[in-house]
Each structure stands twice: as structure tokens, then as C-alpha cells.
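Below, each structure is written out as C-alpha cells.
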Structure I
Amino acid sequence: MLASTLALDYARFGRPADAHAMLYHAQEVQSGETSSPGGPLSCAPERALSYWADAYLVLSDPGRAMEMADRSVEISQGKSERTRNLGTERMTMLHVVRAHIDTGALDGAAEALAPVLETPLEARATPLLLQLGQIASRIPAAFQGGGEGRAIRETISAFSDESRPHTER
């Protein structure tokens, strides 16, 4: 896990060579080619793949990001309900949405977003809502005015609005 999160940090800090080196190392650890301390310093394959997808998005490689995110979701969905981490799965599905937006495939983004929008109210954690806000702002200006881009932004806005606690006056 540490190598995966460090790769993401390097990508965010604008150190792509270090990020790629750490991604390579993290993938070696996950495959068992390199030893890992395990325990609290390790993470499930689907979580590692999610970190890698996020790093590849930051590194402007949406194709590789989508590949990692799709594998992560596939692994997660293959687990039993008891061991499946739906929070990680939803956040990873948002990596797929971002990758589609980054490639201009808004129809794919809308399709990938649909299951996330089925999240029950009580499971709408702040990180999920923040990520959705970032996704809405990532839609290129050329796509915001019409069709799918506007529909995605409006859907995210409605989802976020209904997720906010309502207070009485």
C-alpha cells in the first residue's frame, strides 16, 4: 500500500518519473515478485489497483487508468457481500468516469456514473461527494453546454443536493 500511495503522491507533486518507478515497484509487490512487509502496510488487490488508476489519471494516462480501475471493480464485484468494500468500489468507479471524461467519451462517463448514483443516502460519504464535484468541474467547457456534458453535471448536482443534510429553520 505504501508504494501505491507514494506513487500517487509523486504523480500529484509533478514527479512523473518517480511516480512511474513507484507504480512499477507497487505492481511487483502486489504480484509477489518483491517481498512486502504485509500486515497494516498492505492492501487488497482492488484497493491497490484503485490507487494505481488514480495515479495514472494524474499522469494523464486515462487508458491505463481505466484498465486498472476496471480490474479493481471486477475483483471487488467478485467478492462476497461480507468482504466487498463498496466505498472503495464506488470511488474506483469514479476513476472510470474521470478516464472517460479525459478521453472525451462522455457517453461512457455517464454509463460508468450510473451505478454510483444509486448509492443509498446513508452511504454518501464526503470523499464520494467531493470526487463527484471534481468530476463535474473536469468536464471540458466544449462539452458543458449541451447534451451529455450538461446532463452529467446536472445529475451530479442533483445527487449532491439531495445528499446534503436538510435543516429546519
Structure II
Amino acid sequence: MRQVALWLGILTVFFSAGRGFALSEEERDERINDFTAEILESFGTDRESVVKALGTPMKDTVEKHENRHEEGVEDTIETLEYEGLSLTLGTMSSEKRRWALALFCSSDRYALRNVRVGDPVDKVLKALGDPAERTAEKVAYGTDYTSLTLTVDAEGTIKEIEALLWLD
């Protein structure tokens, strides 16, 4: 009887610590959203934070767009480009809310939160589970709000990272 109880205890710990219990779709989406947000916000959500972390960009493009929800309100989209890294930031003028909207990275020189170019793709698979799409060259996750696409080589090493946030 003690052996049965011991084995049940061991199995409970094993399944609780590992992936013995499946996540609900909502929990999975939340995990993907959080993981992607961490990557997007690796260097901050505004120009000042990014420049402080990475230095002056090679190219800086600023676009103004009328907010489609508030008449007379202008939003700013700014893309900062570095060697092997492009980061797009958005600011909604009426509330001064800031977001990192898009990140594309093809260089291992940038220490993104959670993952970086050169890491094994298994690191992401372990954190997020099965992707929505997986081919020999690509691993992709997506939710209603975020997208994370990893380009990998034949050995399963991450070569490029693309993280996107969609706002309405």
C-alpha cells in the first residue's frame, strides 16, 4: 500500500512540474501573448528607452496616422533600425500610451527577453508547447493579439525572430 501511495505521489509531482496537464486554450493564448510581449519589450516601448539600450539607430522612420477611433487624434508609428534588428513602436497621442508593435531580429548580438538568435528552437517549444505551424524552416505561434515566428536552420537553431502585436 505504501508503494502505491509513493508512486501516486511521485506521478503527481512529475505531472504537475512537467506538461502532464494540458493548458486550456485561454491559458495557452495568455502564455503566448506574455512570451511575445516580453520579446517585443526587450528594449522598451519608447524611443528613449530603446536608444538608451541600443544606441542611435542606423535609420529612424516616423509616420503620423489619424486614429481611427478618435477624430482629430494622431498616432505615431516609429521604426528604429539597427544592424540585424528592426523595432517598430507606436504611441497613441490622446492617452500617450506606448507599445512595441513589431520586432524583427536576425542577429545574435541582441539579448532579447526569453529567446535570442542562436538559441535552440526547443527552448521556445518547451515554454509554449506545440506551435500553430511548424515546418523544417519555420515555427509559428499566434493569437488574436500577437504573432511569434521563428526561422530555424536544419539543426533547429533559431536564425530569425519576428514578434508582432496587433492593436485595434
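A few points about this structure:
- Structure with the greatest value (metric relative contact order in percent (Cα under 8 Å, 6 or more apart), set I, II): II
- Structure (I, II) behind the derived value 0.75 of FRET efficiency 1/(1 + (r/R0)^6) of positions 65 and 105 (r between Cβ atoms, R0 = 30 Å, to 0.05): II
- Test item: helix-only ellipticity at 222 nm (-39500 (n - 2.57) for each DSSP H run of 4 or more, over all residues; to 500) calculated as -8500, pick one of I, II: II
- Of the structures I, II, the one that 142 was derived from, the read-out being volume of the Cα convex hull per residue in Å³: I
The numbers here are math on the coordinates, done by the rules we state, and not lab data. Predicted, not measured: the structure shown is a model, and the values here were computed from it. Cβ atoms are built from the backbone, for glycine too; each structure is taken alone.
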